[in-house]
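Structures are listed in the sections that come next.
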Structure I
Amino acid sequence: MDSFEINKIVAAILMVALLVIGIGKISDVIFHVEKPEVPGYAVEVDQAVTVSTQSNSETNVEKIDIAALMAMGDLATGEKVFKKCAACHLINKGGENKIGPALYGVIGRKVASKQDYKYSKAMAAYDKNWTFEEMNGYLKKPQSYIKGTKMAFAGLRKEKDRASVILYLNQNSDNPLPLP
């Protein structure tokens, strides 16, 4: 390829660029729109004071009627929905830990209390027991309920599914807790 051909290519690119810019300028002159002096509507914004708050589950606990919630659930649905959890957890007695800890007898025991499982720092620091209310909040959205948990599960949005899984977890125990 000689220099004359390269010059033709560069000239063609420059002509296209000038043509595009020229058409843009001409269209601005033809279709000129004047902006109004006063806006059509005013948006008023109140001065909001931002206060930094810790979004700890202790401060953001929703008050729910756990007895009514638990009445919505049933064991057959709980066993079916628990299959989502079975990829990472076992529920049988004496079951070993998988990606997540074994969940036999989890309702009523202390959070992060299995000795043969390495919990995240957030779970180990969460000093509560797995009650029906705690399990409901956790299963709704684990990562927002206990910030820093390594459980990468999106959660169960349906109340009936959460209630059913909690009933199923409670049933799989040597000493199931009485329902509220």
Structure II
Amino acid sequence: MLVIEPAVFGDARGFFFESWNERAFSKLVGRDVRFVQDNHSASGHNVLRGLHYQVRQAQGKLVRVVAGEVYDVVVDLRRSSPTFGQSVGERLSDANKRMLWVPAGFAHGFLVLSDRAEFLYKTTDYYAPEHERTLLWSDPALGIDWPLAGEPVLKPKDAAGAPLAQAETYP
């Protein structure tokens, strides 16, 4: 995972920044990355989406928030990694304009902290529902300190995610 702080140029009129530059991104992550799909979601306060991943057609994701604020979480699901099973969380918002690079091999999800949030992300492979899996957002083994205000609003498949000990993972 990599947090990207873009150079933002602002004045009395507003702001400008490059949200995507292939050459700069490739240099930052040390390799060429090809994105094939862009996704845009809108969610209300306390909506928790995830933790999602695809066991085949694993997706790298470049994520950002264009309205509101979320607590964004990634979990390393690569068994060969020294950080296997570890999670990292980062606040992303329209105010801080941070972007997060989530490499393939990680589960990803977010919790909406503001009244409403709009979330954009680019993916390195296409959505394949037959390969999508959900890691249980509340699994104590992950040690995620979600900044919840009460119970989260969940889709049934997210509420029924697999705990890490039972989840399909990557080599």
Structure III
Amino acid sequence: MKVTQTAIADVLLLEPEVFGDQRGFFFESYNARLFKRDTGLEVTFVQDNHSRSSRHVLRGLHYQIRHAQGKLVRVILGRVRDVAVDLRRSSPTFGRWVSEELSAENQWQLWIPAGFAHGFVVLSDVADFLYKTTDYYDRDAERTIMWNDPDLAIDWRLDQEPVVAKKDSAGARFRDAETFE
């Protein structure tokens, strides 16, 4: 597996070794031993999530203030623009964001540590998005930051207004959001 640091060093782009021929392909989407060897991180995943969304659906920016979740995310159908925002006040990259295009074609994964808000927008007709989390979902701890917060100025590379859930439209401004030490 090839591991590349993004513009925020703690967010890692993972490129698995894919074995393919005329029959199709095979790769290990997760192997704890290789993940630790290649990233230097020892994590325990406790929950897998799977979402399906249509073109222009934007989900996020979500995080949990308690039971913060590290996430290993990937796309198994379609393609998305995936975004992570650093909410750790003690971090030199607090308030900065990174984005990567993840797709079924490139098979890339993104490691997003606890302490980040996360979101994505669908660029294909449909996308199936999988993510492993290091803590369980806790509705009472869930928080949302406005996807279009002017202080963050995230370039989602949109070609039209996204389809956004009510809770995401009602997200907090970054400057008012609960953050992490």
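Readers should treat all values here as calculations from the given coordinates under stated rules, not as data from a laboratory. Just so it is clear, the structure is predicted and the values come from calculations on it, not from any experiment. Cβ atoms are built from the backbone, for glycine too; each structure is taken alone.
Largest in distance in nm of label points 7 Å out along Cα→Cβ at positions 40 and 80 among the labelled structures I, II, III is structure I. Out of I, II, III, which one gives 16.0 for mean count of other Cβ atoms within 10 Å over residues 136-143 as computed from the coordinates? Working through the options, I get structure II.
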